[in-house]
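Coordinate-derived values only; no laboratory data. For clarity, every value in this text was computed on a predicted model and none was experimentally measured. Cβ atoms are built from the backbone, for glycine too; each structure is taken alone.
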Structure I
Amino acid sequence: MHDSILNLVKEAHALTESLAVETADIQQRKQLILADLSLHLVQAALRSPQPDAAELKRYLFGILTVSNGFVDDLDLKAMAAHLMAAPSTT
C-alpha cells in the first residue's frame, strides 16, 4: 500500500515542483511550495518502517514557516522555531 501512495506522491511532487518553478505569481508559488513540502512529508513518513525524526522535523519546520503567510491568527514561525529547538526523541 505504501508503494502505491509513494508513486502517486512522486507524480504529484514532480508536477507541483515544475509548476512552482514556472509560475511568476508569488502567492501561487508559495502555495505550490507548501504543497511540495507537504508531499515531501508524506514521502518521509512512508518511505521506511520507522520515519526519521530529524527529517520529519525539517519538513514540518518548512511547512510551518511557509504556512505562516496563510494563517493570520497564529505565529507559525515561532512554532517552527520551537520545533527545531526541541530535542529529538529518537
Structure II
Amino acid sequence: MKSGGSRAKYRRCEDLVVCDLDGGSALLDLNTSTYFKLNSTASFIWEKLGDGPMSADMLADELIQVYDVEKAVCLPDIQDVLEDLARAKLVTGQS
C-alpha cells in the first residue's frame, strides 16, 4: 500500500497560482518559483481538491463518473498523483 493510503485526505497548499492549459494545468509555487505541468487527469484531481480535502478513494469515485475507467484501475494512479503532488509540496495529506 502507498504511504498515504486510499483513505488519507489531501488538500491543496496555498501560495500557488494555477493557469489552465490546453489539456491540463500549470501550477506556479510562489515560495520556490517552480512551475509544474499537470495533464488532464492530474488537473481533474487538482480541481476536485479545490472543493476541500479528499482521499484517493473519494477522488476515484468522482473520476469514474466522468471517465470510462474502473475504480480498481484508476485508484493506484490517483494515489501516485497525490504522492507526486505531496512530494512537490503542492498538497498536504492528513490521516
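Where does the value 38 come from, among I, II, when relative contact order in percent (Cα under 8 Å, 6 or more apart) is the thing being computed? Answer for the origin of the read-out: II.
A value of 36, 31, 20 was computed for Cα extents along the principal axes in Å; which of I, II is the source structure?
On the way: I: 40, 35, 18; II: 36, 31, 20.
Going through each structure in turn, the value belongs to II.
Given a value of 2.3 for distance in nm of label points 7 Å out along Cα→Cβ at positions 29 and 61, point me to the structure among I, II it was derived from. It was calculated from structure I. I, II: which one has helix-only ellipticity at 222 nm (-39500 (n - 2.57) for each DSSP H run of 4 or more, over all residues; to 500), as calculated, at -25000? Source structure: I.
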